[in-house]
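What follows is a set of structures for review.
Just so it is clear, none of the values below were taken in a lab; they were calculated from the coordinates. Since the model is a prediction, treat every value here as computed from it, not as a measurement. Cβ atoms are built from the backbone, for glycine too; each structure is taken alone.
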Structure 1
Amino acid sequence: MAGIWQTQMKKNDEETMHVNEAKKKDIFILAIESSCDETAASVVKNGREVLSNVISSQIALHTLYGGVVPEIASRKHIEKINQVIEEALKEAGVTLQEITAIAVTYGPGLVGALLVGVSAAKAISFATGIPLIGVHHIEGHINANYIENKDLEPPFICLVVSGGHSHLVIVREYGKYEIIGRTRDDAAGEAFDKVARAIGLGYPGGPKIDKLSKEGNPNAIHFPRAKVEGSNYDFSFSGLKSAVLNYLNGCQMKGEKVNNADIAASFQKAVVDVLVEHSLEAVKEYKLDKFAIAGGVASNSTLRNAFAEACDKRDIEFYHPSPIFCTDNAAMIGVAGYYEYIAGTRSGYDLNAVPNLKLGKREA
């Protein structure tokens, strides 16, 4: 028992030493991301300076199947993981000996894909003694806003919209979050993919609908804007997706010609209207003057323009990452890992993939 107590005391002393050192010298975070179909590694300095951001995408491969195939994604991560880590260190001009901590996405995501990144991070940490930090994927997306917006600090409200998530989050402090809205069924990005498939655009749906919608009339077809009873900030896009499919079936039965550009534009407007309305209602109720977006759908040009215009009218500071930091990448994991590191967070070698990990592992 005494030996265990002494080991724990030593560990606590080492963690305190690391936190104190964080205040004195530069902190280099090696970050790894493999939650879905991008194998990525990055080196981030002092939380806001990205020294490298290497991404190996599998989009072309999964396009053949109309979506991400988990087993194939896992195999490709295994093939690429060491390569992207080595490239990230080389591009950053640092060695493992200079790395302060290793941050890795451990959830949510595809379990097989997550395990590849987590296993690589644990192996490096074990071999070198570099501290290990597990990072929540959605937390990474939120933290992507800090990379290019040096003046952004909590508190603020952030809308996270991607293929698997639609979250409206109050960022209370670094690493402390309160979810005030979430999807009840399909996420926004998931609805984009399904509608894109229905009108023959294929995968990935978001960028293709965004492009085609520029040729269409967003007011040509009225699609529903869902409200969730009893929850002003929750989202529901399943009904909207069904409305588009019903419209297509109706046109087919009547022998009417469909205009895919008008469908894309009208569908996209319905999604954007709901996201903007819910988000700005939250900003008003919680009396915050800063708002940010994050996630893959945050790169949608119509959504960004709508938020920019709405926030400008209301004197709300609007923040958003560049498109490269909206889609899955390791730089955002490095930023989140930095703030976890200086808060004293450390993960053990029992860190495991958690595909349904909930946001907010520390109390808000």
Structure 2
Amino acid sequence: MSDNPRFIMIGGFLGAGKTTTVSRLAKHYLALGKRVVIVTNDQATDLVDTNLLRSQGLDVGEVAGSCFCCNFNELTRTVERLSESQRPDIVIAEPVGSCTDLVATVIRPLQQVYSVPFDIAPYGVIIKPSHGLKILQGTRKGGFSPQAEYIFRKQIEEADFVIINRIDELSEAAVSELTTLIESQFPGTPCLKMSATSGQGFDSFCEYLDLQGVFGTKAMDVDYDVYAEGEAELGWLNAQVILTSESSFELDTFLLLLLERVNVELVQYSAEVAHLKAIGMTEGKFAVANIVSSSSAPQLSIGSAASVKTADLVINARVAVDPETLTETIQRTLRSVCQEFGITETTRTLQCFRPGRPVPTHRLESSPS
């Protein structure tokens, strides 16, 4: 095995479960005595994923303001900063969930442009079942436009292998159908089944990541006009809010009710949720709640069991609706729920926009010979 740091990038659509997977994977390698660093990525600052991973004691850097492909140099600089005290054995990168063409714009440039050699792992893309079944069935009921569905399909097309996640939430028939759809539409691409939450199938996932060889070799044409339209369909909101109250409130209950109410409001606009998540942090404790589609109930992925008088709240919403409607909906609903709990909310930062056209720093169409 190479002495160079192992570079593992985990792709997949918004809400696929990448962060839960990255967390479990990092802890797996740490238990083996490896030094692990993580690089998260977002179109804006105040990322739930970064706060969550850091709250778990993991070494995390963030590339904010653009995707890895459009800010390749910041990706490499972030890895270098994380490596200043000690060279990592494992670098885990979690790209923006609305991005594709990452083999040509991230993996190949790391191999052919960046001066520091990496040992590149197979590129795995996690499948989000709730939207995956609808999109791959071709029923036109996936909740997104053809342009956004184009991104979803392109993510799978370039993968060295795909992972059907959340199998603990699916029936055997649904897992079988999704597997058949992937194998028929993307022949030759290995398909694993896993639950990043329970750990079911995780050992097989790790074994595949540990394979040695040359990866990221698939040639793929990408229509950047369609790609840009698909990304621009989404309203993208990141907010950081301080919650304070004279009496204690249950943080877990607050997060679940907030996301439930926001989802109800968004359904009225026929606004499909790609991912909506929130983290509440206080006094060394934290809670995380998320929604992965408009038809899904909010889930408390990490509970705090904390009764608190103050907390830092970070909200990330990726929804197929215009930014103005998304901002107004989040603010109105947050204000209403806070009033019910007797909470005063103070918004520290709020960014809401549509992602701009992707313009990669590098795009290499062929693998090194």
Structure 3
Amino acid sequence: MTKTIAPKLLHWYAQHRRSFPFRDAPTPYAVWVSEVMAQQTRMETVLPYFQRWMERFPTVESLAAASQQEVLNQWEGLGYYSRGRNLHKAAQLVMTEYGGALPQDFEALQSLPGIGRYTAGAIASIAFGQDHPVVDGNVKRVYARLFAVDTPINTPAGEKEIWALAEAQLPTGQAGDYNQALMDLGAMVCLPRQPDCPSCPLQADCLAYQLNLTDEFPHKKQAKKAPHYTVTAAVIEAADGSVLITQRPQDALLGGLWEFPGGKREDGESLKACLEREILEELGVKIEAGEKLGVFRHAYTHFKVTLHAYRSEWLSGEMVLNEHQAFRWVQIDALDDFPMGKIDRSISRQLQGKEPADGA
């Protein structure tokens, strides 16, 4: 099947391509932002974030000039926050090292924070018309079915095999449309479950279809069960009604975001004892955990969390930052100005009366 699929796929793409603002007007900056946002995120989720982002940061220059807090505020809710931080850092490098223009060189693109092989290939092919393949989740699935790839695609060997197929099938001079056609086919037709094989332009070329094994591909190595952690958080209120929030370290999960301080429960420890210990260790402050505000649940990429939030009273101690980079006393109605992860945002909305209590 040596380069037999490109003409059929490109013909299908010309008729069925999805319309996106970054595709209809593919400036290098718009392509870059959209591809970073689309990493591990469905396009339906990305679109409103992309539109708000481009209104706030229409150029590389405007992004580079913004504060990290402004950037994270715009990114809030999209998850995988290192992507937003890296976009910001990369924009600043583009301004200082490349005169404000995203570099066209493939290696130079990969040298920027947050741009790996896939994103560099997408930018180079879509924005600059260069012949570079892309491999994302949709593309892996399409190629795994087309070529009945036995190797699990979520292993280094599987990744290598799919990239080799992508290189071999790439049509010279048409990489941008071809790459987007592959991604659209995976998103619209070659679905993870119940693929729409009758509508597929590559049905006659698909080994999985010929073998009646489309539901068996792609093969994946079974992931380990995600661990579950029980954690606590303190809502400490001052006499003027402000509450204490702390900023997570830049190199940590949710780095740069603000949270209600707390931590993970140890074996055999009560929830309130956990919270009082964590606040003492992290901030050097003695508190008394009081009324429970709610129970909040969230699944991250590699683990799950159940968080118990408590109203807490400051008893004694001077504030120190052992595990955070900053703290603020913030009026409840001003909490929206501080970027937060999903759970902490839920706590803040509950405090503001915008969200009901969950399991309190």
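Below are the figures for this structure:
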| read-out | value |
| --- | --- |
| Source structure (of 1, 2, 3) for distance in nm of label points 7 Å out along Cα→Cβ at positions 75 and 243, computed value 3.5 | 2 |
| Which of 1, 2, 3 yields 0.10 [FRET efficiency 1/(1 + (r/R0)^6) of positions 155 and 259 (r between Cβ atoms, R0 = 30 Å, to 0.05), calculated] | 1 |
| Which of 1, 2, 3 leads on relative contact order in percent (Cα under 8 Å, 6 or more apart), largest value | 1 |
| Structures 1, 2, 3, by volume of the Cα convex hull per residue in Å³: label with the highest value | 3 |
